[in-house]
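**Q** Once you scroll down, you'll see the structures, which are given as structure tokens.
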Structure P
Amino acid sequence: MTQETSRADVDRGVVVGNDGLARPAWAAADPLLRDYYDTEWGMPVTDEHGVYERISLEGFQAGLSWATILRKRPAFRAAFDDFVPDTVVGYTETDVERLMADAGIVRNRRKVEATIANARATLALREETGLADLVWSFRPADTPRPARFEEIPTRSAESVALSKELRRRGFAFVGPTTMYALMEAIGIVDTHLLGSHRRGSSGIWPA
């Protein structure tokens with residue numbers, strides 16, 4: 001075993017790193033993922049801009065690793081004008097071609113066009129509840145308490161319902177699994193492993 005592993009790692013539980021802190025295996029080795037896990041993942045995001053950006057990035061992540069998207073996030077932000085929906089909604093076919101020529105991002109036309117469509121849908125929601133409030137309205141009554149990686153769900157009744165509602169509102173690339181990942185990322189559910197030093201850190205759910 002290396003310095004970054006333990007018997008728990010073999011058992012697919014938490015890994016105790018050189019700093020003495022316990023994390024899941026996916027966040028234990030890569031410094032970028034470790035920092036993201038320690039400072040961002042699972043923390044509440046309750047504003048329109050933040051939720052729209054994360055829906056966009058989760059959509060681009062579909063079929064890829066999150067590490068790939070995280071490494072490209074600065075390029076994504078530059079290419080999409082910091083994911084300000086009021087700006088993205090005005091993108092034209094010229095912008096689509098610009099984005100498709102940008103090697104710094106994931107060049108998938110359907111995902112690019114979905115990001116623009118989602119900006120339009122985000123603005124439309126302002127006439128009602130707003131994107132952030134709509135997404136958070138699907139917060140469940142309880143949250144998982146996984147001890148091992150295999151115990152973490154990949155979808156839930158709430159993520160299925162959220163996916164259905166967002167699609168009804170004109171959003172794309174918002175499938176149930178993608179929406180569950182969103183719910184994990186922005187604190188709607190807490191799927192930190194029970195032994196992780198981040199369990200309960202959002203303040204939304206008890207450890």
Structure Q
Amino acid sequence: MTIENQANMLTTRVESILYYAKPFLNNEHRAGWIGGNAPEFFDDQSELIHEGNQKYAFYLSLNHPFKPERMISIFIPEERHTYLENNIYPHCPIKVIEHPVSAESMRDSFTHKDLIKHSISHGERSKDEESMEQPFLIKVGGNPRLIQDEDYYFAELKKGALSFFFQVEEDGYPETLIREDGDYPFGYGSLYIFAKMGTELEHPVAGFCQFS
């Protein structure tokens with residue numbers, strides 16, 4: 001992706017990239033996956049993810065849209081109340097980790113009990129204004145589509161010079177993604193990821209969750 005295209009998404013924010021979830025097929029090209037096992041990169045790093053009695057479950061991995069050799073993986077606490085009650089940066093306990101590209105592990109150490117593995121499709125560029133009216137699983141760049149448009153969600157993020165990077169939208173889940181007796185991790189809401197936007201995009205963090 002050219003520097004101009006990246007600027008269109010992260011600086012002027014006139015464009016965005018939209019991704020979708022679809023049933024998982026072996027040997028297909030994809031931009032990542034949601035549900036299933038965590039990447040192999042985390043096979044021997046449970047101490048990096050789990051914190052004391054707080055256990056974490058794998059949510060998704062996405063090929064970094066601006067760094068071809070990197071991925072971004074998200075882990076969420078198994079105890080939902082920990083992030084439902086602390087859903088705004090810097091207190092949000094959801095972990096967002098950038099790491100080298102890695103295949104899915106054979107181990108189910110972090111597998112989320114309510115999610116059925118689905119592929120994440122390759123991204124499609126969209127005008128940001130149009131993306132506000134389109135369904136999607138993930139939206140990179142442009143402006144966030146908010147459920148609640150309140151300044152307090154952004155207060156500490158602005159102090160830390162963190163800008164909107166991407167969001168994961170549960171309205172974009174296919175019906176086959178949640179197990180029949182399972183719960184939506186974010187209550188049919190959205191997770192918003194922010195990052196430092198200097199000479200290189202870095203330090204992605206969970207900015208906040210919003211619930212519908």
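We did not get these values from a lab; they are worked out from the coordinates using the rules stated. As the structure is a computational prediction, the values presented were derived from the model and not from experiment. Cβ atoms are built from the backbone, for glycine too; each structure is taken alone.
**Q** Thinking of P, Q, which structure, once helix-only ellipticity at 222 nm (-39500 (n - 2.57) for each DSSP H run of 4 or more, over all residues; to 500) is computed, gives back -14000? Display every interim value, and only then the final one.
**A** Values: P: -14000; Q: -2500.
Matching structure: P.
**Q** Comparing distance in nm of label points 7 Å out along Cα→Cβ at positions 78 and 198 across P, Q, which structure shows the greatest value?
**A** Q
**Q** Here is a further query. With mean count of other Cβ atoms within 10 Å over residues 46-53 derived from the coordinates and found to be 18.0, which of P, Q does the value describe?
**A** This figure was derived from P.
**Q** Can I ask one more? Could you tell me which structure in P, Q was used to calculate mean count of other Cβ atoms within 10 Å over residues 174-181 as 21.0? Present the calculation step by step, with values, prior to reporting the outcome.
**A** Numbers: P: 21.0; Q: 11.9.
Answer by label: P.
**Q** Quick one: Cα extents along the principal axes in Å came out at 41, 39, 32 when computed from one of P, Q, so which one is it?
**A** Numbers: P: 53, 39, 23; Q: 41, 39, 32.
Value 41, 39, 32 for Cα extents along the principal axes in Å corresponds to Q out of P, Q.
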